[in-house]
Structures are given as structure tokens and as C-alpha cells.
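Before anything else, here is the set of structures, which you'll find just below.
Just so it is clear, none of the values below were taken in a lab; they were calculated from the coordinates. It should be emphasised that the depicted structure is a prediction, and the values quoted were computed from it without experimental measurement. Cβ atoms are built from the backbone, for glycine too; each structure is taken alone.
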Structure P
Amino acid sequence: MNSARQVLQHVFGYAQFRDEQESIVEHVAAGGDALVLMPTGGGKSLCFQIPALLRPGTAIVISPLIALMHDQVSALTEAGVAAACLNSSLNLDTSRTVENALYQGTLDLLYVAPERLMTPRFLDQIDHLRDTNRLALFAIDEAHCVSQWGHDFRPEYLALSILPERYPGIPRIALTATADHQTQGEIVKRLHLSNARQFISSFDRPNIRYTIVEKNDPRRQLFNFIRDDFPRAAGIVYCLSRRKVEETAAWLTEQGITALPYHAGLPTETRSAHQNRFLREDGIVMVATIAFGMGIDKPDVRFVAHLDLPRSIEGYYQETGRAGRDGLPARAWMAWGAQDIVQQRRMIEESDGDENYKRLARNRLDALVGLVEATTCRRQHLLGYFGEKAAPCGNCDNCLEPPLTWDATEAARKALSCVYRTGQRYGAGHIIDVLRGEATDKVRERDHEKISTFGIGRELDEPRWRAVFRQLIAREYVRIDHERYNALALTEAARPLLRGECTLLLRIPAEKPRTRRPRNIHHDIPGGLPTTLFDRLKAWRSTTAQAHNVPAYVIFHDATLREITLARPAALNDLRQISGVGDRKLEAYGEEILKIVAECI
């Protein structure tokens, strides 16, 4: 029997395991249940793929997305593993071929959706595997889908609780990249994994730089960010509404960026075509709702941007985690405003959830507000949410350019007093006019020149006052009354501040950055790599991927091509030492690669 390290090296082409991978593999291969929490790009798939090859029979992998199934099956097939999937995208003949291979026991891994798994017909097929001692294990990918509090909740995942009862003794491994303490508890409870060994890796993604800016013409801010740092790179832009997705994609296209929309309202054919272009072409920017992303295995996504506030830190972490899966530098950029928070709170209150659901949703939103308002290390706040302590990272916007703060306690008290004195019936614009002593027609009409707060805030200009009100709304010292034309009203939280029992420090809005010269990150190859060979290898990979009808990264990741460029192998044995080159790929592509390397010497 092969050892885990032999499979790792000869099938997948890696010399050693990372972090707890080896412990997980050995535990599951020996028949143990496991719950694995590992960040995106941390190598979760190997944690069930290698045990599947070590144990006799077929491993059943439950996955929620067709795109993920096809990508992983393609990658495994390239590595010489007998893998297949069953889903609604297959025609009848192909489905029958796969089912026959499953019955004959010639598959190492079979990927299925939870809906397919729970059909009586498929359960009968699994029963046959069990009865003939050819059922290796169950792998439940994206296990957070079982959580009713998560934005990726899939009710069909709840039915997976029957697996330990129907198939006792068959190991199960549940995996996710995103789960706070509450979601972890739900996974354990709903999938009956109380006796499973838990493997929780660090949630840190040190290659991702987090940047959060206040909205000021957000579409233009987004364009400047892409133009300056990622002019021809793959990226994802998240928006809250379908309409905004389509408008943003169209606008970016007008600015010369190859941008495609993706949301659940588009025809299935359009979504599929756009997703395929994103996976298989370089430099595509996908503008999407959260309907896009889970299970996307593209390693070279260089940035994830948010034009609207996500619903929770958990959602933000999962969405930003789709950047930089290859371990190379990547960016998470977000623009936010107080109106985003108001909108999210309104959605919570108008939702059909019970009071407990709303309370938890408010708490999660409050945690996210704390992240966007933070004046200290973003990464510390992010990891702290998942119960992980960390030192300042030195690689987020607050660490690289610490924001200036000012004591806004007195200004906030003036603002709150003015809201109260004007009857809690007016919006921020009108109240700022009163504070600044600007006797506009509306102020005169309402006799606000005569109230005690008229003109008490002349020391601040309008933008600074707007920043104060934005923070007061974000921190819920005041709320917006939508039924009274967005009038501001005080909350209970305002009382201690008005009484002088607490202080309020706010960040000073950053000045507009200088226009930077665009830089082409595709040609900024780390380590001084000679671009001629690297570009030749990428071109060869692209042609090969098209011939095999798979995404380029299924053939080789960029990291492998970079290592080849640095090492310049002269023989097959030299190429065998490159990370990501397993036996099957060495046999299939080795001579072609060596020829390209020789031509570039």
C-alpha cells in the first residue's frame, strides 16, 4: 500500500505536506471522522483526495457547485486519478457511463451534488458499494452550507445527517474555509460530527492586503484601483443588487476593462458562458452578486473588490478569500458608506426571520462595522472575529498608512443636540446647515435660526460634518427614519455621549491620493524571473488547456511555471523535483517543457 507521502509526491507532485494536512490525511485514511477548517488556498482538497486513493473503493464527494466539480475532476484526471462527477449538466449517455463505472468499482472519486446523493436511486448505488466493501469515504465540501445563519445556506445539506446512520463505519470528512464559532457548532450538530476530530488551521491569509475606503464616487474609485494596480489581471467585484452588477460591468467595459456580469437573474447559458470565460481566459473581471464565487478554484485572482458592504465578517472573509489562492500577493478592496449600513439594517428588520435570527444578524453586522471603522490593524480585527490572536500585520491599509484620528466628542454632542432641538424630523444636510449657521430658505422657514444650536458648529466644514454624521449613523448613535423622509432620530446609545460619559475618536478622512502611473502587474514577475521563458510556458499551457478543454491552471499553476523558469531543468529527473509535477504530468508534458526551456537558454 502506498503511503500518504508517496501519493502526495507521485500523483500530485508535491514534496511535502503543509501545516496539518498530513495529520488529517492519516486520520481519515485510518477510518476517522474529521471536521477541517482551513483557509482558501490552504490545500483542503488534498485532505480527502489522498485518503480516497489510500483506502479501497470509491470516495463520494458532496459538492454544491457544478463548476467546482468539473474543475476538480479535470485536475484529478490530468494527474492520472480515476475521477468523475454526476450532475444535471451531463447528458443521459454520459450519466449512464459514470454510473456504470461506479457500479464496476473503477472510480477513485465521484463528485455529486447533495440533491443527487439523497435520491433513492443513488442511495441504492451507494448501498451496493457498501455491501461490496468498495465505499471508501464521504467528503462533505463547503460544509458551512449546512448553517442556517450563513449566506450560503443550502437546505439540502441538512439531509446529509443520515450518512452516519445508514453507513456506519464509513469515515466522513467535512471541510470549509469559512466558519465562526457558531457555524462550527452547527456543522457538528447537524452532521452528527460530535465525535469527529477537529482540525482548525489559522484563518490568516498573509498574502492578501486589506484596504477599506469611504465612498466618494465609488465607481470611479474602483476604476482607479483596477487601473493603477491590476490593469490586466483577473478579479471579482461584488455588488449587492443585480441592477448594480449589470450597470457596473457595463461601465467598466466602457472604460476599457474586460468586465462580465453574473447574477442569479441572468439566463443559465449566459451565466455559464461568463463563468467559463472567467475561468479559462486571462484578465477577466467578474462583476457579481454573492451568487458567484463559492467553489471557484481559479488560483490567479489578483483582487476581490466590494462596492457594497457584505452582510457579515464571515461573508467578507469568504469572498475576499477567493483572491490569491496561488499564494502570490493579492488585494481585498472595499468602498463603504453609512448608507450601506443603514440599508443592511433595514434588510434585517424587514426580513422574515424571527427575533433571534435578527439579533444574530445585527451582531454580525455590528462586527463588520467595527472592521470598516477600525483605525488599527484590519487583519487583527478580522482574525479576532474567528477567535485568533495576531500581531499587527504591517500589510493592510491601516498598518501601512496609519489613519489620523481626532477627538470628535464635542462635535458629536453638538450634532446630537441639534438633531434633538430640531425635533428629530430632518436629514443630515439640513442639520449641518443649522450647525454651520447657514440661514437657507428652509432654515428660515422653520425658524431654526432661533434655536440654541444654530451656528454652534461653524468650526467644521461641511465634509467634516458629513463624516461625523456618517460615523454617528454607523455606530447607531442616531438612526434614519425611512418613513419620515430619512429624518435622523436619537437612539438610547446617544444618551451617554450627550451626558459626557464617554468619548468618541474618529478617523480624519484621507486626502485624495495622487494619480499614480498605471503598472502592469502581469509583467512584474517576482524574483526577477526572465519573462521570455515564463511567457513561452504560459503560451504553451494556454494552447494545451484549449486542446484539453480545461482551464489553464488545471494543466499547471502559475507557481509551477515560475519554479520551472527559475530552475531551468535540463532533464526529466530535474523537472520531477518541481512542485506540482507529478508522474502523470511528467510523462504527458515533460519532453515538451524541456524543449521550451532548452530553446530559451
Structure Q
Amino acid sequence: MIIGTAGHIDHGKTTLVKALTGVDCDRLKEEKARGITVDLGYAYTEKVGFIDVPGHEKLIHNMLAGATGIDFALLVIAADDGPMPQTREHLEIVELLGIKRGVVALTKIDVATVDRKKQAKTEIAELLAGTTLADAPIFPVAAVSGDGIAELHAHLEAAAAAEQGERQTAGGFRLAIDRCFTLSGAGTVVTGTAFAGSVKAGDQLIVSPPNKPVRVRSLRVQDAPAESGHAGQRIALALSGVEKAEVERGQWVVAPRLHAPVRRFDAKIRVLSGQPPLKHWTQVHLHLGAEDVPARIGLLGAEEIAPGSENWAQIAVDREIGALAGDRFILRDAGARHTIGGGIVLDIVPPSRRKSSPERLAMLAALADANPATALQLAAEQQPAGVDLDAHALNRNLDPRTLRALCVQLDLTVVGAAAFAPNRWQELEARLLASLATEHERAPDLTGVERDRLRRLTLPTLSRPAFDALLATPLADGRIAQTNAWLHLPVHRVQLAAADLALWHTLKPLLAAAPYAPPRVRDVARAAGIAEDTVRALFKRIARHGDAWPVAHDHFFTAEAVAELAHKVAALNERDGCARAASLRDEIGGGRKVAIHILEFFDRIGYTRRVRDTHVLRGTPEQFG
């Protein structure tokens, strides 16, 4: 359990930690000379770690660098002074960070009168009333003489024992860097509190946002050598692959899949009761993890947040930072003089349009629910084209097993990286059948609709894999039929005129003789002794019927040949990751020019996608019958 000291300057936080642990957290010469804590200090016992933070008002930014990793607050108040301005501000920060457990150490009881100690306890009770620490016990102590230290130490150890097992260690590893230094024999070392996941020697990680790949050479947990560490612990990582000059406080060490720096995110913000209303687009200092960055607050659905109230907001930061849903943050005014509020990150990939629509505000309320199923269910109901599971998992740092369990719990239809609510999937199937019927009415002389066009008619944003899965059931149960590459309702049949059918049977062998490089219209007409316009008109009618394809101008291929070519292009993609004109030419023989025409045709109908001089598969050969 990580315990953070909180309290006014010179109320004895560092002295108290030394009495509890034997470790002097003042490590800097400046701290020794001035007798105050300037930067974060750390001390450990077997069960707990202490973060000793500065109490001076000008050093609150240093205090906040360690505060977001704290589980338990040790509020330090001197008996001779009682609560002071920084006591109140530290208490407000504790509340904003969602820290619900803590105790009060009433220090310097050896220099305060009996009446003053009683008065201090009364002042403390008034200070804590209505806060998350309202029921926190008070331990009178004298750090120099040791009075009360044993009782306080025993209470903290018991609290740490109760904390075991509550910490969520699932998800990818995240550690907020608050110190970086070079150590002989270890190289670059970073320290911080692990927010999520676990880590072990040898792991490949990313320093984010700079996107610097690193490997964990070794680690120390709670200042002791360890093979592994996990969320909630203070961890020091010796890293290879990065120099000290490349790392700064405020950056993160994360699992590679969690590298997703942001410039804006949606959040829920609470303004402290003693502050003025927070106006739209107010400039602030945002403290998240160990980072301190200028930011602007864009309010959503409101013009201001009244003191003591909460509201949704989209926060834009001046530079890229690391953040995920659930991260707590503190807001200080533009001059960094006082704390004005704080909140929790909800969405690291917020929309740029309709940010304050009723649907979006409902989504933010769902994201604010600690149960990840709430937001996933609403997202699946709101998004006809399915929820992007990769983005959803990244935002909340969900591991694959947890994500699969949520999808099963909510009875979602999962296709690749998309998930659909049951009612949305049924609506899509109804739209699919209705789109097909509408197309038959619009073009009754066409055999049917080509697969990718039917996908666009059903829902343009629906992915091809999702459409294929949607189509599979009505194809299997006979509600949709397929003729060559054309999809149609079973009752929709287009018959060729007898004369057309007879002429097609005469001309088709000319195309089939060289299936991958058939003669063009003029050559067919010359060979058959038929007028060119007659052949061209017939081939166009045949193409509308589905028995031929216009691969290039006046260049028709039989449906069977196109189906075979589709399989060959799929095989090239399986072998090489793409298809190229040269490799297709080698497969089918003939010239490079016809291979180019074939690949461009597949691009045009959406079966492949051109990427520079390659053609990457988008569809499946089955769509050609």
C-alpha cells in the first residue's frame, strides 16, 4: 500500500516518516540546508511505501507529481498550529483524487499544551466534516520522542494488510515516471507508481509519449530487489534502450499496446466549493500522473460549472500526454497559485462533432460508471456499425480475456474487432433484405446486386468482415440467393431472351478459349462474323445478367474466369501479403498489361485495394460464387 503524506509546511511530515521507517526522505542538499522538503521523497517498510510530499504552497506541483499514485492519506497536522492553508488544499487534492482511506497524525504533541491539543482536535473534526476522511482516526504523536509512533505504525500495517488483494492487476502495465537517474551497473533507472498491470525483468515496454522502445533489465519493488512488480507498488525499473536525457518526469512506461498519447480527452470535472465558477475554455494547469501541462477546459452541455458542482468537459492539452480512462487529475489555475478542481478521464478518443449531443452526454455518463459493461452496452446500442473493440479496450486498459467475458455477458455479436448489440444486428439484417428488395424494384432487369454495393446500400460504414458475417445467415437459410457474383432474393429471377441466350452460347467459347486474356469485342465480332455493335450490346446484357464481367473497356471475361482469378489473387495475398501485376502475370501467363487491367478491375469493384504498386485483398473469393 502506498501512503502519501499531506499537510502544511513544517508540520513534521518528513520527521514523522523517518520515525515510522527509519528513512530520511530529505535527500537533496537544498532540503537539508533549508529544513523543508523540496521534492518527492520515498521510504519503505515491509508492507507499506511512503511518498513524502512538499507542503510549501509554491511546491504543490511537486506534491502532485506523487499524489496520483497514493492509496492511503496520512494527513499531518501540528498540534501547536492546527489546520493551515496547505492542510486544506492537500485535503481537497486527496478528495479530488478519490482517496477514501486515511488517518490524521496530530504531530508535535510534546510542544503543545493540553488545551491546545483539544482545540486542534476540534479544528480537525470541523475540517474533515463532510469529506471522505470524516471518520479518519486521529493519532497524537511526537516524532522526536517516539510517543504514539508504535500505535500509528500498527494501524498503518493493519490497513495495508486489508488492502491486499483489492488492487486490480489486470490490463497492460502502466507506470507514471516521477524520477529518472543513472546508476552505475544499471544504466538508466526510472521510478514511479504502477497504475495497472504487472512487469518482470526482460519485458519489452515503451516510454510514452516519445515512443521509445525499452527493455527491463532489472527492477526493485518497494526499494528491494524483485523478479516482478504490479499495480499499486512503487517500482524502480533499470531500462536498456534509452538514455537519461531522453526521459522526463511526467512520461509513462507502458505495455506497447497502451502507447496512445493524447492531445485532448473527455472527462468529468468537479469544481471545489471555495472557488469561482469554472467558465468555458478556461486556461488551467492539469496534473495527471506525474505530469504538469497547460490545458484548456471545453465544457460540454453547460457554460460554466458552479462551485461544488460537476459537469462533463473536453480537455485540450498543450502537448501530448499519456492518459487512460479512470485516471484522476487535478486542475490548478493558469498561474498555478491554487487548486480549482479535479476529475477523472473518461474517453481518450473523443468525437470532434456533436460533442454535447444528448447521445454523447449519455455515453459520458456510462463511461463514468466504474463497471466497464455499462459503457460497452450503450456503445453497442448507439453504434449501428458496431463498437471498435480495440479502441474500447485501449481506453479502459481491458485485457483480451476481460473483454471477451464482457461481450459474452452482454450477448454481443463479435465480428473481428467489432461488436454489435443483439437488436442492432437484427436491424442490420432487416436493412440488408430491404435494400435488396429496393434494388430489385429499381433495376428489375438486373440479376441482383454485387456484394460490396449491397454492403454500402445496407450501411456504408459497415466493415466488409461484418457484412460477410451478416450475409452468411440469410444466404445459408435461403432468404438470399447468389447467382455467380450477384446477390438477389430467391423470388427475383431475370431470364435472358431466347435469342440472346442462343447467341451467348455461340460466343462464350471464344472467351473461354483464353479465359485470362479473352479477345476483345472487335475480335469476337470479326471471328464470329457478327456486327461489332451487336456483340457489344449482347455482352453488356450478359454482364447485367451476371454471366460475364466488363474487366476493361470492350474487354469481357466470363464469370467463371473472374471467379478463378479472384482465387488466384487471394492466393498471392496469402503468399506475399499482396498481389502485383508481375506475380499475377506469372500465374496466368500472357502480358503484363492484361494483368494490370485485371487488378485494376478488382480494385474498382472493391475486392482489392491499391497500395502504391500492390493490391491488397479486401473481400473474399466466395463473393464471386
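Could you tell me which structure in P, Q was used to calculate relative contact order in percent (Cα under 8 Å, 6 or more apart) as 8? Answer by label: Q. For the set P, Q, ranking by distance in nm of label points 7 Å out along Cα→Cβ at positions 196 and 348 places P highest. P, Q: which one has distance in nm of label points 7 Å out along Cα→Cβ at positions 252 and 284, as calculated, at 1.2? It must be structure P, since only it matches.
Taking helix-only ellipticity at 222 nm (-39500 (n - 2.57) for each DSSP H run of 4 or more, over all residues; to 500) from the coordinates of each of P, Q, which one would give -11000? Considering all the candidates, the number was obtained from Q. Structures compared: P, Q; top value of distance in nm of label points 7 Å out along Cα→Cβ at positions 12 and 260, i.e. the largest, recorded for Q. Each of P, Q could give Kirkwood radius over Cα pairs in Å, but the derived value 29.2 comes from Q.
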